[in-house]
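Once you scroll down, you'll see the structures, which are given as structure tokens.
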Structure I
Amino acid sequence: MTAWRSRTFLIAGALVAALAAVWIFAVPASRGPKLIVIVTPSLDNPFFGQEALGAEERARELGYQTLKFSHGDDAYKQSELIDTAIARNAAAIILDNAGADSSVAAVTRAKNAGVPVFLIDREISARGAAAVQIVSNNYQGATLGAQAFAEALGERGTYLELVGRESDTNARIRSRGFHDVLDQYPGLKMASRQSANWDQAQAFAVTQSVLQAHPEIKGVIAGNDTMALGAIAALESAGRGDVTVIGFDGSNDARDAILAGKMRATVLQPARRQARYAVELADRFLKTGTTRQPEKLLMDCFLIERANAPQLKDFALAEKPVSIAAN
């Protein structure tokens, strides 16, 4: 009887060990949370910073671990970061990319390695590489801003256009949206169209230079709020409080400038909403193998003026005015 019991225990123990081995190798995901890697152009820039925070918050709410990186609009560094995500066995990558053309190879490499990429804010020039591309409806937003600009100028006057980085798809789309509206008004004349590369200091310098050459300027329309704020600083230094300025992005700084009467309007693109939705689609894809959405998704933009500026915070519109601390 003793020998029989010993054999029974040995057999049972071997069976338990075998089942445990099958479980370990068949269900490796059960050993801990999966990783989502978030890569944006900058973690310090308010817009890109809010993208990263929105994605991080939603990923953690859904039970994922996260890593955040910035590529600084450097396609080579972006490529290295995607390789890092692949090496870390990331489940998915949330990416605001470093260039429509220059990002295709890295996104494709991640896909081929079994790491789906979910793009936000900026699209790439190829289809089928990313699982999803969620972008603001930049053209629609630009037409909103341009119409408000034309009305603020009384449909007459000379203006300066500040353009973002020329290689950026969004810069080109926004400029086209501006001109599809503004060029319909014979009384509006563009004195200069110059790139300030999304940068406040460059926008300050460009605006100063254009003001000297064209003191008759009555308006500045900018492809993002950062450049608009640079223009405002240049106008203030020149004592030109009579110039209408409109930006694009919907930053807290733009909100404050609108409420202070320094900026006429901005166009809100919902950065946090895009980033959170990208994570939700990544979660759905990882669990079911599909996002149940087309690859390219557009989110409409909103015009922010003095009336609704108090509702703006962190690139999102609250249902009620938010509390804004005085400077």
Structure II
Amino acid sequence: MKPIIKKLALWAAAIPLLLSCLSGCSTQTASQSPDSSGGSYSSLVLAETDTTVTVRDAEGEKVLNKFPQRVVCLYNSILDLWYLSGGEAVARVAGDGELPPAAASLPEVGSMSSVGLEQVVAFEPDLVLLTATLEGQREIAGGLKENNIPYLLCDLREDPFGSFGRYSYLFSRVNGLDGHYQENIAPVIQRCLELTEKTKALVSQPTVAVLFSAPKYVRAETELSQTGQMVHMLGAENILAPDEAPSDGSVRVDLSFEVLLARDPDYILVATMGDEEKCRETFEQTLSANPAWAELSAVRENRMFYLPKEYFLNKPNQRYYEAFSYLAGLLYPDLQL
């Protein structure tokens, strides 16, 4: 591989600070489990009793009752984690991706970006699972609070791989399943970490452009994104550094063709969202139609790949090892997995 090109700073931005630990617990402190970033997968679980769990979500500290029976989930990747962690639900939002089979026939309460509070309240939920990434769902959280309906505002954006472990641990505790995390989730995480340690130990590491193509635009992803984090954990170098992420917390940035050409990555990886044919058309019109496209090393040497959505658009969750293995096979073709 060619030497890593020195990074050019395009934006000055601060990486969002982690939520500080909240103090004060009168109940039993939760046990700790190591995660990939040196913290603990139980960091969202502050304390618990036989009937309650004190948790930290995107809003702060709250107490939830264990064993909820009428759960409404407004984000399907969270729903998938909930079912992986022994839970069940009575309603969900529309969408076919990331659905656990047992939840496929559940009644719908709208789309993840358009849900009415009345639709949710009608199910008389004892717990609502929402995402903090969508403004509409944050607004619904306010309505749930006014109606005294328990809810959990989840944020899986920061450290996506770590969030898989932390939220599956949290959900297991809420469902009162003591050994579920260690038996079903921890082995997946361990296999992923063993693979990434193996690839990081290799002498030659590639540079990578992680691109995201939607029907109307193409952007570049930093290593703070889901795919970008996986590339980084495997030891490869994203051509965009974390400090080049916008200050609003977005993990994607506009990237000119000139910058892509200057940094000339060894690999170009493209995740798509929406109609894949339209995404490819947009990608071709935006980048590959440029006469200088053929000058890129990744293009000349056939190292440009479209990534499967089940791993790199949807959250792979229990399939994380498959996703890591897929990437490792692209970036380190001589590696024996």
Structure III
Amino acid sequence: MDMPVSELVASHNHTAPFDSSDLEPIIDTRPLAIEARGLVKSFDGTRAVDGVDIAVPEGAIYGILGPNGAGKTTTLRMLLGIIDPDEGVRRVFGHDRPHDVGRLIGYLPEERGLYPAMKAIDAIAFMGALRGLPKPEGRRRGLELLKRHDLSHAADRQIRQLSKGMAQTVQLLGTLVHQPRLVVLDEPFSGLDAINQGKLERMIRSLAEEGVTVIFSTHVIHHAERLCEGVAIIAGGKVPYAGSVETARDRIPAQVRLETRAREGAWTKALPEDTRREGDFFYFSLPETGVEPLLKDLIAGEAGILSLSIERAGLHDAFVAIAGEAAARQLEADQAGDLS
């Protein structure tokens, strides 16, 4: 009989307490699925990861966002115990040896790998068996998963006979067949068309609704912005920010766009110092006092307000402010490479 998750987590947890009080959990007091402090990893004398701190609550969707080569994959592999850090501490469900709770984890690596001659259902059952799931049960669950994702017709097809998107879905289902409580996906959207990207987003949301923690790395900002409760922004092996998406966006003041009938007048002195004019519009940061005092001055000065809109900063703007222009340009180049 399967041991309950809480008992499995507790059964191996004989290590000293881990002080995560000064990490920024995304929101609340939920137990942490992943916690890491000061992770460092070098290859051939070069630091690929240089002091990463991350705290991910159970049930969250969390993104590790950065350009290719920033250290995302190395970070994920250290968190999962695939490789050990040179320095620092990481724990999964409270364990400093992630392999102790390996059957609670599902991992989809960036390098996709299925045996081309294996049938789809056998591939799913095989991946489940690697996590301790008996093959007959893996086949049963695999058939249910294939049916749920409209792929039951492909159960007995060889992997080589499937489209790229179908094969990637089969590998993802193999990652989930043992019903993990933590799912780690390395660049899961890479190579998928828009339809399959949408299916994957829905699958990730569904997992989180069931209480599963989902962590994925990506160099595509809109996936992180649409899906994630929290992100770690990584560039050059460092994490200058790890926390909620909302807090990251709030680092940049909201922007105001104003259109007026009058072009000049004493009322322009009421506009904030960072105001810039582009064509018929004025752009400036939302004042700390809000827009209402400014509106009074504009009305009193007969500016003739035609339109006024307030736009909150997006995650892209936050990434630029946090990681810098060079990292943002690399991120855009990586995304352009995906489309080429």
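Here Rg and Dmax of the Cα atoms in Å, for residues 44-123 alone was calculated and came to 13.5, 36; which of the structures I, II, III was it taken from? Matching structure: II.
Identify the structure, out of I, II, III, from whose coordinates volume of the Cα convex hull per residue in Å³, for residues 212-307 alone was calculated to give 118. The correct label is I.
Which structure, out of I, II, III, was distance in nm of label points 7 Å out along Cα→Cβ at positions 52 and 252 derived from, given a value of 1.6? This figure was derived from I.
When Cα Rg over 2.2 N^0.38 Å is computed across structures I, II, III, the figure 1.19 traces back to III. Computed over structures I, II, III, distance in nm of label points 7 Å out along Cα→Cβ at positions 116 and 140 reaches its largest value in III.
Every read-out reported here was derived from the displayed coordinates using simple, explicitly stated rules and does not represent laboratory data. All values derive from a computational prediction rather than experimental measurement. Cβ atoms are built from the backbone, for glycine too; each structure is taken alone.
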